[in-house]
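**Student:** Quick heads-up: structures coming right below.
Every number here is computed from the coordinates shown, using simple stated rules; none is lab data. Note that the structure is predicted; figures quoted are calculated from it, not measured. Cβ atoms are built from the backbone, for glycine too; each structure is taken alone.
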Structure 1
Amino acid sequence: MSPNKIVKTDAEWRAQLSDIEYQVLRHAATERPWTGELIDEKREGVFRCRACGAQLFPSGTKFDSHCGWPSFYDADEGAVTLHEDLAHGMVRTEVRCAACDSHLGHVFPDAPQTPTGERYCINSVSLVFDESEPA
């Protein structure tokens with residue numbers, strides 16, 4: 001385990017996060033599409049992990065994919081980890097915060113209009129927006 005890894009007990013996560021944040025970030029639930037507060041966020045800044053504050057996505061990588069969740073074509077280097085997800089009878093790639101291992105969403109290779117061809121489909125509730133300059 002990385003020396004910078006954030007580790008908390010289940011009780012600590014429950015105390016820190018709202019019910020929906022806890023379900024999404026710690027148990028890989030998914031918020032309903034088109035309900036997230038960050039879908040239409042277009043200001044300059046960075047998107048951070050709601051659980052630990054780690055910088056994840058620069059605002060310049062956000063694009064409108066019309067999928068109902070904030071979408072990005074790339075993450076900051078080393079900010080996320082990718083894991084095979086076989087839940088719900090599908091094969092997907094789960095995206096987690098590299099710092100605290102919280103579930104963020106999934107990444108799909110279905111965005112040919114972007115520089116990477118990828119669409120990081122991220123739960124709005126997994127993120128906080130920081131209008132400050134990237135670290």
Structure 2
Amino acid sequence: MKLLDIGVLSKQCGVPPSTLRYYEEIGLIQSVARNGLRRQFDSPVVTQLALISLGKMAGFSLEEIKGMFAKDGTPQLPPAELHLRADALDEQIRGLTRLRDALRHVADCPAETHMDCPKFKRLIQFASRSTQSAMR
């Protein structure tokens with residue numbers, strides 16, 4: 001079994017060594033040996049790090065991601081949770097698409113000022129409601 005030094009793993013995966021140490025500290029990954037003070041990892045950790053990255057991109061917390069790995073590091077992806085996250089992403093995409101379309105309209109709006117544009121006024125109202133609900 002070829003071991004990867006923490007520096008090599010960091011460069012290969014684009015994850016800083018400090019993050020790798022943190023992931024090990026919270027139990028997301030495990031080093032299998034030491035070379036002096038330097039942690040050594042086996043090659044399956046590369047796949048684990050890729051899955052952690054995907055999980056973070058999908059909006060899962062590190063604690064949620066941790067629960068998706070067995071003790072030996074093999075993935076155990078719960079279909080129900082993945083469907084819920086995919087549904088949430090669909091909703092986020094719809095919201096971002098509406099926002100993009102509104103911004104494009106406002107950028108091209110023939111109104112004399114943005115404040116005279118009805119769509120811009122609705123966008124401001126939406127942003128105000130979103131800010132208020134986020135503060136609660």
Structure 3
Amino acid sequence: MRLPQKFRSDQSGASAVEFALIAPVFIAILMAVCEFSFVFFTLNTAQHAVWDAARQLAVGRTTPAAAQDAIKNALPQWVGTQATIVADKDPADSTRYLVRASIPIAAATPTNFLAAAFGGNVMTASATLMQETQ
């Protein structure tokens with residue numbers, strides 16, 4: 001009878017058991033924070049690259065094909081060839097340049113920890129600038 005009472009009052013392994021229960025949750029939260037950070041970094045980089053390419057097109061310093069290449073080179077490596085980039089005259093107004101980069105959110109992170117949660121959603125960075133005349 002003494003042995004079960006002794007186990008009931010013994011607290012020596014309680015911390016290890018609690019840590020084993022909580023550690024996976026903390027690791028999952030940490031991975032989710034990293035994943036969203038990569039997604040926001042990719043979107044921010046794409047937005048800056050798109051705006052810079054649109055500016056170069058508006059002042060006549062580059063061609064649409066060169067602007068697309070510049071955006072692809074500016075994007076993080078893990079995006080790879082999954083980004084869809086459009087750089088050309090705006091179909092609605094031929095005096096403006098429309099530059100857009102569409103990236104699947106699941107491709108916007110190198111870890112792919114939450115790729116299933118993102119599904120087929122796509123994030124888009126775009127800029128429209130009026131062509132400057134000389």
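**Student:** With helix-only ellipticity at 222 nm (-39500 (n - 2.57) for each DSSP H run of 4 or more, over all residues; to 500) derived from the coordinates and found to be -20000, which of 1, 2, 3 does the value describe?
**Tutor:** 2
**Student:** Out of 1, 2, 3, which one gives 4.2 for distance in nm of label points 7 Å out along Cα→Cβ at positions 32 and 64 as computed from the coordinates?
**Tutor:** Clearly, the read-out refers to 3.
**Student:** Thinking of 1, 2, 3, which structure, once Cα extents along the principal axes in Å, for residues 40-119 alone is computed, gives back 37, 30, 21?
**Tutor:** 1
**Student:** As an exercise: semi-axes √(5λ) of the Cα gyration tensor in Å, calculated from one structure in 1, 2, 3, equals 45, 17, 13. Which structure is it?
**Tutor:** Computed on structure 2.
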